[in-house]
Structure 1
Amino acid sequence: MKEITVQELKEKKESGDDFFLLDVREGFEYMVSNLDGENIPLGDLPSRVDEIKNHKDSEVVVMCRSGGRSGKALEFLEKEGFSNVHNLKGGITAWSKEIDTSMPVA
């Protein structure tokens, strides 16, 4: 599984790199804190994958609270033909600890 650290993601966001950020947490978690990614909960991903098919050839970073759900989403997306997918190591929890300590985590 390919991973990206929160520091690497921060650099990508700041430099304006072209990538797609997919947040697979539940809606209530996303409402508490998010990094402006597209929110499709892991359980909904199989039925909603068509919504993100246009990112199939893009770099995709998948995130959740700590990395577990996003790892499952990464495996699913690779089976669906997404070839450049990275799991955000530590998820929003790591972002809150290492990048923005004021960000709450649900």
Structure 2
Amino acid sequence: MQVLIGGVIAAVLGFIGLIAWGSEFLTILKGGIPIILLLGGALAIYVGVDEMKDQMQEKKDLQKDQQQKQEELDKAKAELEKAKAEADKLKSEIKKSKKKE
């Protein structure tokens, strides 16, 4: 309840001050707007550059992951070919041993 009363008092004093010092307020506002725009623009540029860096890093990480997956796939294919060759070799040895018997 105290916060509500304090807020009402502050709003009333602010309104009275705005009426009493209206021209000074407008002068300050005129001088403050360019500064606010400059600071806001600088912040937007910083955030935009940071976002671009993050996107570029994500692309690099994605490419790296894809390359690792491709290497793993190639490795698995090579092992599969070795296993197939060994299986064919064992089949031929079994056929030879059956023919001898």
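Bear in mind that the values in this text are calculations on the coordinates, not laboratory data. As the structure is a prediction and not an experimental result, all values here were calculated from the model. Cβ atoms are built from the backbone, for glycine too; each structure is taken alone.
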| Comparing Kirkwood radius over Cα pairs in Å across structures 1, 2, which is largest? | 2
| Among 1, 2, structure where helix-only ellipticity at 222 nm (-39500 (n - 2.57) for each DSSP H run of 4 or more, over all residues; to 500) as derived comes to -36500 | 2
| If mean count of other Cβ atoms within 10 Å over residues 30-37 is computed and equals 9.5, the structure in 1, 2 | 2
| task | Using distance in nm of label points 7 Å out along Cα→Cβ at positions 46 and 86, single out the structure from 1, 2 with the greatest value. | result | 2
| distance in nm of label points 7 Å out along Cα→Cβ at positions 38 and 70 was computed and gave 1.6; which structure, 1, 2, did it come from? | 1
| query | For structures 1, 2, which has the highest computed value of mean count of other Cβ atoms within 10 Å over residues 6-13? | reply | 1
